[in-house]
Structure 1
Amino acid sequence: MPPLGFAPALLVPMVTAVWLIDGASERSASGRTRWASLRSAFGAGWWWGLGYFVAGLWWLGAAFLVDGVKFAWALPLGVLGLPAGLAFFPALGFALARSVWPAGPTRVLTLAFGLAASEWLRCVALTGFPWNEFGMTLGQNLVLAQAASIVGLHGLTAITVAIFAAPATLWDATTAPRRWAPTALAAFALALLAAFGVQRLSWPSPEPVDGVKLRLLQPNIPQGPDFSPEKGGEVLGRYLTLSDRPTPLERTGAADVTLLIWPESAFPFILSRDPGAMARIADFLRGVAILATGAARLEQDERPGGRDHYYNSIEVLDQSGLLPERYDKHHLVPFGEYMPFQSWLDRIGITQFVQFPGGFDRGEGERVIRIPGLPDAIAMVCYEAIFPNEWGGARAGEAGRATWLLNVTDDAWFGRTAGPYQHFAEARLRAVELGLPLVRVANTGISAIVDASGRILLQAPLGSEATLDGALPGAIAPTWQSRWGSMTFAVLLLTMLLTSLAGRHKKLISQGVDVKSRQ
């Protein structure tokens, strides 16, 4: 996974996975019950998954050290506890694969079926957490990622597992052609993916949206004392200064910008409740058409005993102030933005990272944001961009008018670790899946403008202060994935299951013949 991005490394765990399930199957054949064999496969899958998730998500520990006095004690829960919970999904995948485990080369597809199904479940169960799904091994590569426009991330996962598990058959005790066939087919499939990607990337890029000039601000303000309510005036002053500075495109400032974009949760205060800050922004925007900014939003409940409601939002402003157009984040981060079982956890002193009474509330309504003077956009706040299942309807359904993706985020919690690189790679894959350009603005990086095929047109590196100027790329025709969602993945999964069942049936027939011959 990023930032290393060394895909061949996946050969080791996937080949090992085949052998682990082989071992569970052999122990069953030696006299153990079927349930004991499934438990053995489940246990092997859990340890296998624990290693994968600890290696891929260790950087979560950085967030617990931002306010170390308050949260350092919980660091093991993030670095080991979350991977231990996530490991149940590959464990289920192993057990599911073992339940229909055939003999011979088709068991490679059986593993792909089991793990792809369990990864889909990881995306939707308990609010979902599809970070570092196995398909990102191919999805982080621009050429190979183009297949996501047809099969999506989940389909890439099924293909990825099958390709990288195929060499496990090279050690089978069968004839040489039979041993080599899966690996040869895997290499052929990889070549087909590459050929499709090269062909798709050779298509001419759409013209940029006429008359739209974007300015992206990456202020690079770390979480901690520098981002506190007491420093609110300095933070806003820094934004305004950076937003008006010259850039390499020979702009003398923000005067000719159509849309200025600031990152998620840009202010250490409630913007709409701070008249002084609003006045400073309105004065600045006399030379700029529109500002879209991440901001915490408050809706007060005036009823007796009522609870105030806080939202993690994208607010839109012009020189007159806040506009009615906004987007409230729909998919919140458990334990970061809200607390499951909050009343119980409050009693033992466990609180979320974002300190608002009761945490954030989930946004309602459309996921499309309408910014005056621009085409409608699909809005994504922070890790909403990692979910492949939630955006197809906003591309091809009633909200088909949306022609670009707007993602604001704040990865400052994780410093210069692998996390922000992985986050950017996942967001970029949404552009490929939906055929829409991505405009991503991150506090500490990685900010970028990405075209509808996933090509990076402009990028600010992680951990740098930057102001990016660029045009808004055009969209391409709706992709198969944006029109039909997970349908192709479902067909792929069903095909793998039927192939596995056919292989298992053949195995049972072979075992029956063998028993008769011995009798």
Structure 2
Amino acid sequence: MGYSNRRLRIALFAAPLLAVAIIVPLLHCGGSSAPVDGDRVRPGILAGGWYPADPEALRHRLKLYLDRTGKTEVKGRVLGLVSPHAGYMYSGQAAAYGAAAIRGQKIRRVVVMGISHRYPLKGASVPEFTHYETPLGRIPVDQKACAFLRQNKLFGSYPNADRQEHSIEIQLPFLQAVLGKDFELVPIMFGELTEAEHAEAAAEVRKLLDEGTLLVASSDFVHYGSRFGYRPFERDIPKNIEALDRTALDAILKKDFKTFHGHVEKTGATICGHVPIGVLLLALPKDAKGSLLRYYRSGDMSGEWDGSVSYASVAFGPAISFKGSERETREAAMLDPEEQKEVVALARATVEAYVRGRKVPDEKSLEAKVRKGLKKDRGLFVTLRKHGELRGCIGDIAGREPLYKGVVANAVNAAVNDTRFSPVQAGELGDITVEVSILSPLKPAGGYRDILPGWHGVVLSKGRRGAVFLPQVAVEFGWEVEEFLSHLARKAGMGADDWREGAGFELFEAQIVPE
């Protein structure tokens, strides 16, 4: 696959379903920066699409992500990060772990190494802006450092490379949230580099790495699916995606550039920022050690794997020790891998038996043989899809009975009692996939801004009306909070804006278990 075509395909879906949001801001900014007070300002083009445009809403969203990382303890200075760059609905939680790791550290300059997704670039571009702007304010650019880099023939200045690009800008609000206003930015946009050019670029970047400088490589990991032109396997998709990512991450953690670069070349792994990652690995000092802070995939959030993008946060330091929440709420005290296999197999067996007129699994016999996790009282939903389209979805939010009982009851309900659909017929079973969403306990929200789209399911109530959406609904449709709630209000039989006053919100999270 040619460079520009492959990079473009990845770029368009780096934030699944939200990528088109970049088009609207570009219409009024023209992709260029007009002089403001004598400065050359690169305006934020992602606000209102990839992250909130309102400053207070953005600050609150960032705080929610950062709070979910738990109490982080970092011993030793953080020298470098690998940080994802999709829309915050998708990669924001992973990015928060890297931001949490540098909170409180004395960092006066950040070198953010992005990738030119759309503009076919050879070498690197160091933009000639004086400031980068987000809703949280302007960040000054270190002009001396940029001029120093541009002395090397690899580092030019190509305005078109940054006009529609997200890989640098998406990092900035998190940096502003944890570092405040007292840092300068060195933006570098990379295109293609040979192995020798990786080393040459890294040598120049290394000269900037003093005691107050942080290096950030902006990258998502494997983009799997038809829309990315990357389907190296058709079976065991979640397992095989993780295997590809883990091989890359193992090399990254060891700072093994040759193995990492060889893995990308050999497998064609669609790791969009593999060039800035490679430069980072070569620029770091020998005593820097890597620590994986967070890893997940959009498929874990949506249950959809044809179109999944992986996100990881990695920190490097000479003596770094990271301690925080091992998992967010959606995974805490949920099902282990064997229990996940068992719960979705039980749902499948129940649907098959009921639709074919056979006896469904017996609750008494199940109680004696199911694993421990399936005996806990849990809320759950069973979802059926036919060729990827919804075919039935029914569940119980409250979790008033053991999970295995709820799976049997709701598998039957999803198959034949969802009034939005006709009952599932035996001839359809081969085309239907089964998914079970295991729910955390309900918690009241202080207000609608406490809702993290893609992570929180919501129970909306007002008067005698109410409705619920699972967390994956926001991911499936690319809805931000307000649009999500408007659709939920309509589902409850209300007006689209009736949630804005007098409504209550209860939040929950879900572990999505697909077949």
Structure with the greatest value (metric Rg/Rh (Cα atoms, Kirkwood Rh), for residues 55-142 alone, set 1, 2): 1
For 0.90 (FRET efficiency 1/(1 + (r/R0)^6) of positions 175 and 311 (r between Cβ atoms, R0 = 25 Å, to 0.05), calculated) the corresponding structure among 1, 2: 2
Structure responsible for 3.2, with distance in nm of label points 7 Å out along Cα→Cβ at positions 191 and 295 calculated and labels 1, 2 on offer: 2
Structure with the greatest value (metric distance in nm of label points 7 Å out along Cα→Cβ at positions 215 and 279, set 1, 2): 1
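Tell me which structure, out of 1, 2, gives -13500 once helix-only ellipticity at 222 nm (-39500 (n - 2.57) for each DSSP H run of 4 or more, over all residues; to 500) is calculated.
Details: 1: -13500; 2: -10000.
It must be structure 1, since only it matches.
Give the label, chosen from 1, 2, of the structure having the highest value of Cα Rg over 2.2 N^0.38 Å, for residues 247-454 alone.
Working: 1: 1.05; 2: 1.30.
Going through 1, 2 one by one, Cα Rg over 2.2 N^0.38 Å, for residues 247-454 alone peaks for structure 2.
Compare Rg/Rh (Cα atoms, Kirkwood Rh) across structures 1, 2 and report the one with the greatest value. Walk me through the numbers before you get to the answer.
Values: 1: 1.02; 2: 0.99.
Comparing 1, 2, the top value of Rg/Rh (Cα atoms, Kirkwood Rh) belongs to 1.
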Origin of the value 17.5, 54, where Rg and Dmax of the Cα atoms in Å, for residues 87-334 alone was derived from one of 1, 2: 2
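No value in this document is a laboratory result; all are computed from the given coordinates. Here the structure is a predicted model, which is why all the values come from computation and not from measurement. Cβ atoms are built from the backbone, for glycine too; each structure is taken alone.
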